[in-house]
Structure P
Amino acid sequence: MQRTLLISFLMIFALSFQARGNNKFGIIPYPQQLTPGSGNFVFDNNTAVFCDKSSPEFLKLAQQFTDHFNTVSGWKLSLNGNQNAKKKIVFKNTPTDNKEGYKLTVTSNSIVIEAGAPNGCFYALQTLYQMLPTAIYKKTFTGEKKWTVACVNITDAPRFAYRGMHLDVGRHFFPIEFIKKYIDAMAIHKFNTFHWHLTEDQGWRIEIKKYPRLTSVGSIRQKTVKENMYSEFPHKYDEKPYGGYYTQDQAREIVKYAKERFINVIPEIEMPGHSSAAIAAYPFLSCRRDSTVKVVPDWGVFKDVYCTRDSTFKFMEDVLTEIMDIFPSEYIHIGGDECPKDRWKTCPDCQGLMKKLGLKNEMELQSYFIHRIEKFLNGHGRKIIGWDEILEGGLAPNALVMSWRGIQGGIEASKAGHYVIMTPGAYCYFDHYQGNPETEPLAIGGYLPIDQVYNYEPVPDALTPEQAKYILGSQANVWTEYISSSDKVEYMVLPRMAALSEVLWCNKDVKNWNRFTSALPDEFKRLEANHLNYSRCFYDVQVSVKALADNKLKVKLTCDDPKARILYSLGKGTKPNLLYSDTLVVDRSTTINAAAFSGKKQLGKSISEDVIVSKITGLPYTQDPINTWYRGDTPFALTDGKTGGLHSYDKWIAVGRTQDATFIFDLKQTQTISLVSAGMLSAPAMCAYMSPAVSVWISTDGTTFSKVAETAMQPRKTGGWIIYRPEMKFAPAQARYVKLLLQNCGTCDNREDDNESGFSQLFLDEVGVW
């Protein structure tokens with residue numbers, strides 16, 4: 001008896017481990033409950049599909065499945081035909097607690113799909129497709145001969161009601177065929193909301209029949225800034241007109257296409273900021289009625305915004321009336337973010353309105369703007385969504401908040417009883433780098449690897465269970481300043497979309513990183529079958545270092561692929577040829593080269609990262625003044641051994657906007673030194689200038705310092721980005737403390753930058769002392 005119980009326990013444990021730790025089914029997002037069965041359901045020519053004709057929406061999905069399977073397989077499965085078939089696929093309309101939930105039961109003789117609503121049935125099909133050979137995703141006959149599904153019992157439903165993907169088509173325009181492809185990718189991963197960002201400073205992308213100049217003028221910019229906007233000064237442009245917009249019929253086509261995949265389309269018409277394109281088309285919308293405003297060729301935040309005159313509100317109401325006619329969504333997104341108040345402060349009409357309404361400041365004027373638009377939309381049975389700036393000056397009563405500037409906006413709104421969509425940049429901005437910024441395609445900045453997406457928790461700890469009910473879900477945002485092609489959108493989104501799908505679908509206790517990574521090879525096959533371009537950063541090696549007590553660095557090399565072998569080499573220009581183990585320690589400055597392999601096949605990109613080892617490696621330092629931004633990724637950013645790159649913004653420390661900067665390093669004991677180096681970034685377009693004078697001072701007591709070296713440099717005021725690492729040599733001297741003094745460069749000549757103070761800044765990375 002005891003032996004039987006032990007065997008039963010071991011079998012249950014094995015099945016549980018198989019389901020949670022090793023996703024042999026390759027399903028993403030993973031079901032809430034999955035119990036593997038024994039054997040397989042094997043399709044044959046006598047397999048029949050059945051669905052009750054009293055459920056027309058289920059019948060439609062059953063017909064779609066049958067037709068598609070017959071197309072790719074070349075077989076002739078019948079729908080409600082062969083009643084004596086030994087192999088059956090059955091669609092059942094069965095009441096469930098969650099309309100998006102379903103049950104999928106696979107035995108050797110049947111596949112049974114049960115759901116209480118057609119969207120649940122649709123999601124069951126997405127799960128079934130992922131269990132079939134990837135040929136199921138083809139559009140034509142594939143030649144696949146063996147069609148099988150592993151036996152399993154699945155009970156599933158999403159954790160969050162709102163599961164969204166966003167796409168900005170204002171900065172760059174994407175054809176209607178790609179929008180459909182984007183929606184298809186969403187459907188595979190069980191997302192249910194497409195947030196379509198249709199208007200921007202750089203282009204108005206939706207036809208409004210009452211205002212034709214919005215598309216004839218507002219959809220076209222005459223040129224576009226090249227590369228990173230801050231990569232070179234003066235800015236360089238391609239001098240080519242760029243445009244595009246969607247007709248109302250095309251937009252309706254997308255709404256219909258998405259609805260067939262149980263995806264709601266939420267349009268965004270940005271206001272009161274990010275409105276240069278509309279003002280270029282209709283100057284009366286601006287406070288200055290300025291006919292010189294153009295569709296903007298650069299990226300950023302701009303001062304020309306909608307004025308708060310009645311004529312502007314009449315325009316907005318006309319536009320939104322047409323938008324509501326196109327988009328049946330309950331919610332209309334009205335933006336509300338990044339609205340400079342400069343024009344309002346000097347506008348007689350705006351100031352007069354503030355006085356009339358008794359408003360204290362321009363923040364309250366923006367709140368009035370949002371409230372007035374909300375009242376109009378509420379009067380037509382719609383509600384508004386806005387970015388978390390709509391909290392400023394008082395939140396509109398029925399507004400839904402998208403929290404993008406971290407999580408605080410979501411916390412405040414939830415505590416006030418407002419529904420929230422969480423979309424913080426640190427976890428949900430898919431325009432950020434997903435791999436090593438030095439080897440990845442150009443992005444706007446930031447670093448968001450797939451594991452960081454996967455480990456995101458949308459419900460902040462600061463909320464009570466009652467307050468947490470106001471968190472409806474989350475979405476990823478895809479801003480396209482540096483994403484100009486459909487292929488690159490796919491690359492930036494995939495496979496991070498898969499990671500977010502599990503965040504939003506799976507309960508917290510169901511998520512499992514090891515199981516998810518084991519399913520990614522199957523995910524990649526599906527993406528390839530759907531002709532979707534995806535990032536292979538999953539196979540790239542990441543380098544991290546930890547300073548040891550004896551001024552050495554322990555190097556850790558990791559790869560998200562748990563099966564990969566990592567090879568490395570030391571020295572610039574060398575090829576990885578040594579098998580990595582967790583014992584790699586370096587005692588000198590060098591270049592670490594590494595790549596992941598499967599057998600002899602290299603999986604991801606080769607990476608090369610410089611490390612600096614010196615007498616201050618791993619030691620703390622003091623800094624005066626301390627900036628509130630760009631403070632480095634650790635408190636040891638200048639002594640952690642890793643150097644900054646031209647795209648690795650988080651590694652740099654920004655100092656010295658208005659005064660000289662001082663750093664003092666404590667060597668812990670008096671030593672002989674004769675050389676100090678410091679890395680500096682010269683990036684004129686963002687007012688980052690080299691210090692014109694750098695001096696080294698030493699001391700044995702930390703009080704009395706003497707200058708031992710200095711160097712003078714001529715700051716570059718134009719050109720691209722360059723990293724300087726000047727070395728300051730001097731006669732060997734005894735020192736415990738080393739002070740580095742950097743002179744401020746004064747004013748910034750670049751008025752294209754948003755540096756309102758007019759002062760330059762200094763970007764500093766690794767400092768070494770020898």
Structure Q
Amino acid sequence: MKKKVLLIITLGVIFFNQSFGQANKVDSILSLYSTDYQPEKVHIHFDKYIYNKGETIWFKAYLITGTDLSDLSKNFYVDFFDANGKLLKHFVTPVYQASAKGQYDIPANYSGTFIHIKAYTQWMLNFDSSFHFTKDITVVQTKAQKTAKTEQVTSIHFFPEGGDLVDGLNSRIGFLAVNQTGKPVDIRGSIKNSKGEFIDSFKSQHDGMGSFNLDIVPNEKYNIQWKDAGGKSYSDFLPEAKHTGVTLATHHFNQKALVVINRSQNADESIKTLYLVAHMNQQLVYRSKLNLSTRTAGSADIPTENLPSGILQITAFNANWIPVAERVLFINNHNHEFITDVAVGIKNLSRKGKNIFEIYAPDSIPTNLSVSITDADLPTEKNNIISQLLLCDDIKGYIQNPSYYFDNESDSVSEHLDLVMLTHGWRKFNWTNAFGGIGPSMPYAKDSDYIQIKGKAFASSNIKIGSDQQIILFLQAKDSTKQTLILPVKPDGTFIQRGAIFFDTLQVYYKFLGNSRLENRSELNFNNGFLPPQKNNSITGSPYLWALTDSSQTERLKYFAAKQAELEKLMRTTTLRDVVVEGKIKNPMDVIDKKYASGLFTGSDAFQYDVVNDVRAQGMYSVFQYLQGMVPGLQISQGGTQGWQLSWRGGSPELFLDEIRSDVDMVGNMPMSDIAYIKVFRPPFFGAIGGGAGGAIAIYTRKGGDVKSAPGKGLSYKMLEGYSVSKQFYSPDYSGAAQTFTPDTRTTLFWKPYILTDAHNRKAKIEFYNNDISKKLRVIVEGVNADGKLTRTEKVVE
């Protein structure tokens with residue numbers, strides 16, 4: 001990846017000509033931080049932002065460092081939590097071209113109103129957790145849930161520009177009003193002095209934010225009396241002012257940032273000489289010296305026309321290089337994005353109509369894109385790849401509707417964005433530690449490996465491991481592919497193979513070469529080098545901090561769920577009219593079915609397998625291997641990064657474990673010795689979400705009284721977990737006879753996490769079929785190019 005170097009601007013009021021050593025140190029500090037301590041930023045493109053239970057959350061992650069694609073991490077982690085903070089899934093996937101993909105299947109019986117997502121890399125854990133990627137994804141419950149009504153409590157937070165109020169100086173004071181869930185609240189109020197005399201009034205300008213100017217009278221205490229949008233009254237005090245100090249104010253216009261600094265009359269000598277430093281993405285862009293020995297105010301112009309889009313941090317230091325004031329500005333030079341286009345070739349919004357669209361990237365630079373196509377009446381996200389990577393990932397605190405600040409270039413939007421800069425925290429740089437030679441604590445190394453197959457032998461104290469000891473590992477994957485490794489064993493019993501890539505789990509058989517005592521009198525532990533799930537300490541308590549709450553849009557998703565239920569009920573009724581019930585003697589399989597199956601899973605209109613009494617099952621490592629070739633028309637295969645692939649009549653069978661909807665990961669990892677009974681239902685299976693167009697496979701675990709087969713003898717082995725299985729998005733093909741198709745109520749019609757273009761291939765054709773309901777579709781394209789630029793295209797087709 002091409003490294004971009006920011007232009008170092010040395011124009012200013014007075015250039016550095018004193019404290020030359022410290023000035024040079026600023027250069028070296030920022031250079032060190034830029035190369036060795038640059039944090040990663042993450043954006044995740046989801047196929048949509050509101051789901052019914054039983055649906056799949058599809059995602060594509062993009063990783064950036066500074067303004068470049070990240071090459072720091074090889075593994076990406078996504079933890080899914082329920083509303084109570086319980087871990088639902090720890091998803092691990094490899095990073096490819098600074099991006100990663102995956103999915104999570106929401107349980108069909110999920111009762112929560114949202115799923116909390118936390119995404120990170122190992123490198124990101126070195127930095128403030130406030131900047132980790134988190135999101136609450138709304139899950140719609142068709143039945144209204146009883147929720148206790150809570151009274152809104154609003155709080156106000158004050159932010160003097162530059163950092164402090166100073167006696168005798170005028171200051172601009174930003175404020176932010178939020179409720180107990182962190183959402184902004186509009187307010188209005190008045191400012192009074194300690195005598196109760198009215199000074200001025202104020203009100204919020206946008207999303208609970210606003211500002212006012214105030215002359216700070218020495219030893220005065222200012223009372224703020226205000227009301228929130230609900231009419232509730234509050235009273236607060238402004239922060240106490242410093243007796244002496246400086247204020248810093250900024251104005252951005254005409255491709256430059258004007259910085260105005262005022263000092264108090266009684267300032268000590270240390271703030272009569274000030275140094276101004278500005279940096280972006282931890283790279284120096286400006287520095288100057290300001291002499292205030294004979295005056296109390298000064299200014300500086302920082303040219304901004306050659307800067308990349310993003311947050312500029314401006315810091316004023318005193319003569320001893322101690323920071324005394326700080327401010328951040330957003331610079332938008334529109335050099336952060338490239339354009340992609342969506343061309344509609346064939347549009348067919350009738351039931352199950354075929355559509356052909358084309359994604360076009362005009363630049364010759366290689367691009368990495370993701371595309372989602374959904375029902376256009378679903379709620380849309382108010383955050384995107386541009387607002388996330390340029391804004392949300394660089395400041396602290398919740399931002400309502402961040403994409404708003406990039407929708408247009410009007411003066412009002414620019415003013416509102418500056419309020420965000422004034423009232424939200426940012427990546428504060430610890431200059432004191434930096435000048436003192438104290439670098440940041442970095443307990444986590446850069447994640448330069450994919451999977452590590454590493455282990456340690458714990459041997460008896462009287463057994464020594466020689467310097468030439470070796471271990472042979474026989475690796476067997478779920479698809480029966482095998483590989484052999486011979487690794488050296490260190491005297492402490494450790495060994496390691498780096499850079500492996502495999503999905504699901506491996507059986508690792510092992511043998512110590514030439515050392516039978518070590519073989520028989522040691523215990524071996526294996527590890528894949530992955531991080532464990534991180535503690536979830538950021539659940540907000542509200543599912544709607546990120547998802548929209550537009551009732552009409554939420555009702556749209558409920559409509560899809562209700563329509564699906566109606567269609568399933570209608571088809572069950574139609575099918576039952578043709579059923580003739582006759583008494584008959586129960587065979588052994590009927591007895592087993594009665595023991596395990598219930599509800600829609602009962603009956604013998606399925607392929608049934610008594611696993612307990614099937615000798616063949618004892619030699620199988622997976623239920624999918626067991627079923628291969630057993631069911632006419634059911635295609636089961638495994639290979640590469642896709643894991644197990646199941647297909648039946650153009651669909652993918654639903655999986656149920658003890659009649660609870662499951663996924664390929666869980667079912668494929670179950671040992672056959674735990675399984676008692678399997679039923680394979682022909683398509684369609686009405687007990688499945690979406691009508692069961694691909695049929696269903698129901699697996700039942702053993703109950704009391706069932707005898708488990710004893711494991712076979714041979715080499716010792718351990719199970720080693722690999723990357724989470726990333727399944728393919730199912731897109732039905734309706735090119736055949738219409739009477740064979742089941743009702744289609746999908747809300748995500750197309751999802752493709754990887755579309756790659758370059759100078760020789762700038763177009764990508766996508767084909768998909770409409771559902772039975774949608775008359776208006778939304779296409780969203782997001783992605784990055786090799787220069788680290790971003791793209792976001794949204795198009796509604798109707």
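Matching task: -3500 is the computed value of helix-only ellipticity at 222 nm (-39500 (n - 2.57) for each DSSP H run of 4 or more, over all residues; to 500). Pick the structure from P, Q. It was calculated from structure Q.
For structures P, Q, calculate distance in nm of label points 7 Å out along Cα→Cβ at positions 344 and 720 and state which one comes out highest. Please list the in-between numbers first.
Working: P: 4.1; Q: 5.2.
Once distance in nm of label points 7 Å out along Cα→Cβ at positions 344 and 720 is tallied for P, Q, the winner is Q.
Highest-scoring entry among P, Q, by relative contact order in percent (Cα under 8 Å, 6 or more apart), is Q. When distance in nm of label points 7 Å out along Cα→Cβ at positions 152 and 472 is worked out for each of P, Q, structure Q gives the greatest result.
For mean projected area of the Cα convex hull in nm², the highest value in the series P, Q is held by structure Q.
Suppose distance in nm of label points 7 Å out along Cα→Cβ at positions 744 and 760 works out to 3.5; of P, Q, which structure was it derived from? Only structure Q yields this read-out.
Since every read-out is calculated from the coordinates, none of them should be taken as a lab result. As the structure is a computational prediction, the values presented were derived from the model and not from experiment. Cβ atoms are built from the backbone, for glycine too; each structure is taken alone.
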